[in-house]
Structure P
């Protein structure tokens with residue numbers, strides 16, 4: 001049975017939105033750090049072979065930016081991810097750590113090597129030989145990419161656990177169906193971000209004339225060449241996703257498709273500029289244009305991460321944990337015993353609630369809704385249900401996985417469902433001092449029937465069962 005953990009209240013911001021903001025910023029910086037290593041190795045090779053007279057100047061300036069932005073802000077946002085994820089979905093992060101603690105340990109080992117090699121280069125590169133500098137840069141790059149390698153396996157497992165569901169093998173879970181397309185795609189993104197950052201850095205290096213800047217920019221643009229593989233890698237990743245997740249992305253969810261198109265559109269804009277402007281015409285890019293391209297890349301990253309997170313719905317870990325932290329196998333039992341029966345945490349504003357029914361509803365909201373919704377802020381339940389009458393509210397929540405197929409099934413008793421409805425309606429009514437004090441038995445019977453009719457499986461599983469039954473009849 002699921003343990004109950006508190007969900008932090010971020011006011012008008014839904015917790016998932018806070019988590020997404022921290023995660024997207026961290027992913028963007030981390031991918032820049034990985035790609036930056038490859039770019040620096042390339043420019044160190046240019047310097048060692050005398051192919052560009054200003055390569056060493058570029059390396060010095062670029063690594064300062066890499067250390068200040070990626071090392072510092074990347075480390076802070078990395079800690080921020082752990083901090084917010086534990087507050088928002090302790091069950092999800094706990095499941096990930098439980099199954100992949102040795103993978104996390106390996107990632108941290110490489111992260112330590114990355115930091116040590118990076119700071120050694122930053123501190124001593126002007127005193128070392130070219131060969132020693134290259135060794136440090138290669139160590140940094142290898143460690144940074146291996147950090148991506150380990151994290152990618154855990155993140156892709158959330159969407160496509162594959163055979164792990166049956167075997168429980170860490171190898172099956174780590175090398176899951178979307179592991180390789182995700183890893184290669186992220187590597188290309190890393191190279192692109194590093195190249196775009198290089199275009200900006202060139203413009204802030206003093207004492208470089210226009211020809212020198214153009215030469216460095218064109219060299220930096222070489223790392224954007226792998227962008228030509230992005231369409232193939234993107235299609236590979238889409239077809240590695242479960243069918244229902246792919247349907248969300250390709251039109252089943254308007255919001256998800258919108259973010260998918262934002263990611264694709266921004267990537268096409270960057271790729272088109274790279275092909276025409278940098279490779280064919282060998283243009284110079286000023287700092288403003290370079291910054292704009294980086295912002296487009298951030299938009300592409302944000303859209304892609306939103307799709308990766310959203311396509312797992314109704315799960316946070318597919319087939320293991322629902323987005324609200326409840327496990328699929330526990331839904332049937334919670335329908336009998338209640339989801340907040342043993343909830344030890346008080347409602348922070350409990351003294352303002354009119355009675356125990358509304359208080360129970362607030363606890364049910366916190367347990368089953370608060371990760372993805374607020375009461376009256378972003379993605380607010382009060383606003384989403386305000387056009388429904390009371391019977392619609394009862395039925396739609398009871399048949400939640402059918403009302404909204406990307407939602408998990410309601411995991412509580414009829415009494416808890418009615419308490420949730422009363423809590424929402426109490427807020428919609430302006431939070432009056434007096435409210436319904438007893439539950440309507442006829443309404444509870446209706447709710448019981450709707451819950452039984454909906455079942456305890458997610459919508460996708462129910463559709464597959466129905467299709468299989470139809471085929472057997474034929």
Structure Q
């Protein structure tokens with residue numbers, strides 16, 4: 001019998017008693033592994049060889065993983081610093097513990113995210129308590145990292161621990177399909193009867209057609225079921241897809257988009273919103289202040305009007321706050337805790353000039369808050385900001401806007417709860433029902449801007465405004481129960497690859 005050269009080579013190299021991998025056969029025959037694989041599959045189809053497959057899993061430290069082998073995992077360092085600070089006996093200020101741990105930059109967020117998950121303690125209202133019975137010295141993830149660094153096998157390691165390290169990008173997980181080839185009885189018989197190499201060609205050329213040679217040659221068969229290399233192209237993140245969808249919906253509702261700085265003066269972020277400067281949300285526990293020079297480009301007349309509103313109030317019955325107010329604090333730079341800073345810039349006329357009602361504006365941008373990390377809170381997230389300026393607006397108009405907006409995403413069960421804001425009256429929070437758990441989730445905050453906000457800005461008509469959470473909209477659309485699955489270092493890569501936002 002005549003067979004292609006690659007098949008003859010594989011038959012002669014294969015054994016009837018010992019399994020040989022494709023790599024072994026490639027070394028013995030001098031053929032490429034992919035050529036051996038194709039020949040083996042073709043021989044299997046004829047019954048001459050058996051092909052067994054297994055998946056080998058290998059783990060390797062990433063650069064970040066190697067750093068943590070040297071320095072220790074951030075959450076372990078945070079726990080040890082907390083214990084040294086006495087947090088096992090009574091809660092200690094989180095900032096003090098973080099400073100003592102020596103952590104900085106992204107490592108702080110990583111430590112806080114994993115501290116509670118591992119049972120090392122709790123974080124609440126800016127204070128950190130440690131569980132004195134926790135054993136950070138036996139941290140399973142640290143143990144696996146150390147084993148990999150020493151070149152040891154981690155085949156016996158807990159699968160959940162390995163998966164967590166992979167999701168944290170501390171370890172790379174590589175899967176390899178290993179194929180082993182064994183001669184069958186039919187293959188042995190064929191070799192005993194004798195097999196010859198057939199001259200085959202793998203493609204039809206113009207020269208063969210012109211000469212007529214194609215009629216006398218034997219063409220190589222192709223295995224269309226053979227594995228092909230997997231190529232993963234780039235993809236827009238699901239949050240960006242959702243943000244783009246939100247923008248399309250709001251533009252369709254007649255809104256224009258606002259843009260502005262992520263780091264801004266506290267004046268635009270809070271003072272214009274009639275937020276007292278001694279409000280708890282304006283302390284270092286809730287805001288991210290930046291050690292940079294204060295902003296100089298503030299309209300002096302607006303600063304005076306805003307300060308006057310804080311000190312004396314607005315209108316005949318206004319009373320102000322009677323609390324400290326500092327222009328230096330107002331000019332200090334911080335990361336915006338909400339995109340309402342953009343609304344203040346636009347409503348004041350500072351950004352695009354004086355606006356005449358009616359007007360509709362929105363933004364879908366990132367904001368930053370010193371929150372406790374949990375399934376519904378992150379240190380940075382996206383806010384859907386919006387406002388409408390017009391005469392004779394009411395809460396009914398605001399509720400109707402939400403019902404129309406969320407209906408575009410298939411969400412119709414919206415509930416409203418009265419709420420207090422320093423800058424809106426009346427105010428209410430929005431809640432949506434999670435499609436999987438049935439739990440009501442807060443999805444936004446809204447209200448009618450108070451006179452103390454609008455009058456210093458020079459606005460003499462009604463303005464209804466809101467701030468909605470983009471990530472929580474995503475949770476209601478697709479049933480995610482933890483926004484860390486789609487945002488940050490704990491993201492589920494397969495989920496991000498497979499999920500598409502419907503347009």
Comparing structures P, Q by FRET efficiency 1/(1 + (r/R0)^6) of positions 58 and 130 (r between Cβ atoms, R0 = 35 Å, to 0.05), which one has the largest value?
P
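When you work out percent of Cα pairs over 14 Å apart, for residues 210-273 alone for each of the structures P, Q, which one comes out largest? Intermediate results must be reported in sequence, preceding the final value.
Details: P: 68; Q: 81.
Evaluating percent of Cα pairs over 14 Å apart, for residues 210-273 alone on every structure, the highest lands on Q.
Volume of the Cα convex hull per residue in Å³ computed as 240: which structure among P, Q? Please list the in-between numbers first.
Working: P: 168; Q: 240.
Computing volume of the Cα convex hull per residue in Å³ on every structure in P, Q gives 240 only for Q.
Rg and Dmax of the Cα atoms in Å, for residues 202-345 alone computed as 32.1, 105: which structure among P, Q?
Source structure: Q.
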Quick check on the output: -10500 is helix-only ellipticity at 222 nm (-39500 (n - 2.57) for each DSSP H run of 4 or more, over all residues; to 500), derived from one of P, Q. Which one produced it?
Q
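For Cα Rg over 2.2 N^0.38 Å, for residues 330-433 alone, which of the structures P, Q scores highest? Before the final figure, lay out the partial values.
Numbers: P: 1.00; Q: 1.20.
Between P, Q, the highest calculated value is found for Q.
If mean count of other Cβ atoms within 10 Å over residues 170-177 comes out at 13.8 when worked out from the coordinates, which of P, Q was used? Can you show the working numbers first?
Working: P: 18.1; Q: 13.8.
Working through the options, I get structure Q.
Which one of P, Q has FRET efficiency 1/(1 + (r/R0)^6) of positions 34 and 258 (r between Cβ atoms, R0 = 25 Å, to 0.05), as calculated from the coordinates, equal to 0.35? The partial results should precede the final answer.
Values: P: 0.35; Q: 0.00.
Structure of origin is P.
Computed from the coordinates by the stated procedures, all read-outs in this text should not be read as laboratory data. Since this is a predicted model, take the numbers as computed values, not measurements. Cβ atoms are built from the backbone, for glycine too; each structure is taken alone.
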